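The numbers here are math on the coordinates, done by the rules we state, and not lab data. Fair warning: this is a prediction, and the values are worked out from it, not measured in the lab.
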Structure I
Amino acid sequence: MRVLVTGGAGFVGSHLAEALVRAGHDVTCLVRPGSAPRWLAGAPVVLADCGMESPEAMREAVEAADAIYHVAGVTKANSPQGYHDGNAGIARNLAEAVRLFGHGVKAVVGVSSQAAAGPCPGPEGFEESAPARPVSHYGRSKLEVENILFSLQGTVRVGIVRPPMVYGPRDIAFLPLYSGARLSLFPAPGSKNTLMSIVHVEDLVRGIAALGESLLSGKDEGGKAYFISGQTASWQEIGDAIGQAVGRRQHVLSIPLWAIGAVAAINGVLARLGLPTSHLLPDKYSEACQPGWVCSDKRARTDLDYAPRVGLEEGMRSTVQWCREQGLL
């Protein structure tokens, strides 16, 4: 099967591309013109050096595809328009490319985010049938991506994956936490008892691939979103797992939300001035101040026979080991 992966050079996309190769597919990955292949260097995939700024730019890659896995997007932007352009904008171009040129495409899998659904503090978890209530510009842009891709349903089979917090090798978003853990300090936004869903990238990729296969076989007729989770954990439990991985017992510090909000506001000003900032911008604060981010993966377990395999402690060990091998710790 000929599959196209957008965002294939990134964290999740590169793991997905490798998994699809192992499954026997011919994989083409879209990469931005002039960008480095990063984790795909030397991998048995075709690199399509084209952007997603227009449907025409993707014509050749889309024409050759039987299935498309749309992973590309942005997780950080300095404005609502930045999120819209980097997520909804490119999804709209991809959808139009499928309509115009994707006559052989049978299935489209979109990788969205739990942020599109919104927070859920309870341990039972948010289900896909509940109304989406995103609380950030990022979440609203990802919900728009879902709606754009679902507009293809009927022409091709479309399924959406909503991952919660994702971690694993090749991700550097958690790096400050790993670095701090070497000093036995683990900062937790708000309460250390806040619950959230978290998934290792290997489990996430397994779920994404399972949805793609189900759509291609016709077992899944499409039109549905799926949460692909790993486990529910508190900041305390995440800190403990990272502590075991780095070999130091952690002192989990609850950081007041007002302090986080103040840092986010300062970063927002710096971003508007075009100066470097961390990922903690006002939009991320909108997510951080919620009472919990728990999702239920019952639908994926039932429809896709999905079950996570990588536990939190094992996953953190492999991730910290990768960071050490890369000279990041």
Structure II
Amino acid sequence: MKNTALLLTNGKNIFYITKATFEGFWLIIHNKKFIVITSQMIFGQVKQHFKNKAKIFIIKTSFSDELIEICKKYKIKNLSIDTTDIDYNLFQLLNTKLQKSNISFSVDTDTFSKKRIIKNKQEIKNIQKACILVSEVFETIKKAVVPGMTELDIHFKIEEEFAKKHVVQSFKTIVASGPNSANPHHISGNRKIQKNDVVLIDMGCIYNGYCSDLTRTFFIGKENKEQRKIWDIVKLAHDKALSNVKQDMKASDIDLFARQEIKKEGFEKNFIHTTGHGVGLNIHEAPTIGQKSEDILKDAMVITIEPGIYLDKKFGVRIEDTVLVTKKGYKVLTTAKY
């Protein structure tokens, strides 16, 4: 419609449309054309990226005021706003100013999440490359871990190896050893690796804007019977869920397959998170692989499979792979050895 426009403020959604690798500007799509609202500080980057493919407006007072002026200039009467990156106060401010200017608006949080959930061939290639790189780094790190190193020593070594491959982490790397591995989102600290210790590493990197996600739990020296038992149960749950990944499968059923294997062994209360999540421009995005998920797996979705068992004050085990859903089943994109 001539008087309708879409406002994007989320950097990942803007990247999806424009491939701009920097953030700090808003994008309006009006009559299939781009209108950019930016500050003077990144005007040069915006101009260089868009060249003559967008009309660029520099903020005089604020993003919101500039938005109103643009709507008036282009006679935009209906504005759809992607609110996935707008905080409550800013939303209320926009609400007030748009109403005063007689501009109707609607909230749009689904358009891009629905588009981004199915990956195109180039997106899959980028994710697959990120998975190969993170797997290579893990293999290097595993060989380097010895008693006496701290979790932070390993953490910074991972960052160093990522830098060698010209990539950055897709989330803050988790290195958890001994009893710390019983905390799914442990923050790497100064605990030293012990002889016959449990080490859990959850890591990922970004390649061309796209994320990978990998978790491996391994032992330094010789594991005891309890550690081996828990590792084997988690691996069985991982494999059971993975083997059932296919197009048109309910995401909640994938979660159930993993959860049932763990429940059989009496550890259902120690599996305290979902079995997985979508991966793409964000490390966590649709679909959700959980008990309450209403998502249905489709060809070209990318998800994780990551069951875990956590024994408080003792240790935890999580095994995670990034997986491509295909028409015939699945393809595991992360290649690090278990």
Structure III
Amino acid sequence: MDIEERIALVTREPTEEVITEGELKALLETKSRPRHYIGLEISGILHLGSLILTGFKINDFIKAGIDCTVFLADWHTYINDKLGGDWDKIRKVSEYYADSFQFFCPGVNIVTGSELYAKTQDYWENFVRFSKHMTLARTMRSLTIMGRKETENMDLGQLLYPPMQSVDIRALDLDIVHSGMDQRKIHMLVREVFPKMGWKPPVCVHHHLLPGLAEPVKLGLEENAAEDAKVSSKMSKSKPASGILIHDDEKAIREKIAKAFCPVGVAEGNPVLELVRYVVFHEFCELTIERPAKYGGTITYGSYKEVENDFIAKEIHPMDLKNATATYINKIIEPLHRHFKGKEPVLN
């Protein structure tokens, strides 16, 4: 596989940005197997966004000949009060995450925070040195990576989160750091501070955030409103009715998509069209919509843009789009549903 083919795999959707493509090209020209990671909090049941979309991008990296790691951030989970800060739950759910990603992304490496910190002798030295390059104000701005906006009731431990996430990248000796767009701020901090410490700044790859199935959240026109709206509307483990879980059977998938926000002729903010674009067309070359002859008959589309154009022109009824989308989503999730049948994690 030549360099251009590898770059095409890294940059294909759901990737939204690469910082920078020039650095990515130079990296692939000089290193045969660059080191990649994506870090994840251990925060509950996996869904289309957290496993499927993320896993699609990891699989693209693997196909491009990149050494991929899923970093299970157990200490970050504890700091951020996820799973009630219960270490037994954190460990059990970490095992579930490891199983899920190894099943969906064959060949991926799994590393936990506990493992990394135990074997990295200079981790805490580097943590202190990195922290000296952060002002308190910059730290507070970076806390949005934790999914928090209110900071009045935060404990001191939570201020450790941004520098820890940054030094994780150094400890893992990474060439490429990968995340959803919601982690962009911390990666920009890393690229700013690492050169000051004589460390190589990584290439950053940020993928699209898959929205929940409900009507998008409307925020004000303040600075960063568009970015914040994406984060607020993303598919979430805490809103199971608006997200498709990897344990959902076909009936549940169809019911959820049938109730999804999908206004006639409107593409912007339409979560069903997002599923078609970022999930269906990542794995399938075409989308077939089956319908009676009196409603236009069965039609097959070879690209997302064709689907979007016909939907805007009101040539596709929302329910027909939903039915077809549910069929394809079920094809993707069904192997996971079968794999975990009878051993779904209990988080209560």
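Hey, semi-axes √(5λ) of the Cα gyration tensor in Å, for residues 86-197 alone derived from one of I, II, III reads 42, 21, 12; which structure?
The value was obtained from structure II.
State the single structure among I, II, III that was used to calculate semi-axes √(5λ) of the Cα gyration tensor in Å, giving 43, 22, 18.
That value comes from structure II.
Tell me which of I, II, III gives 33, 25, 23 when you compute Cα extents along the principal axes in Å, for residues 30-101 alone.
II
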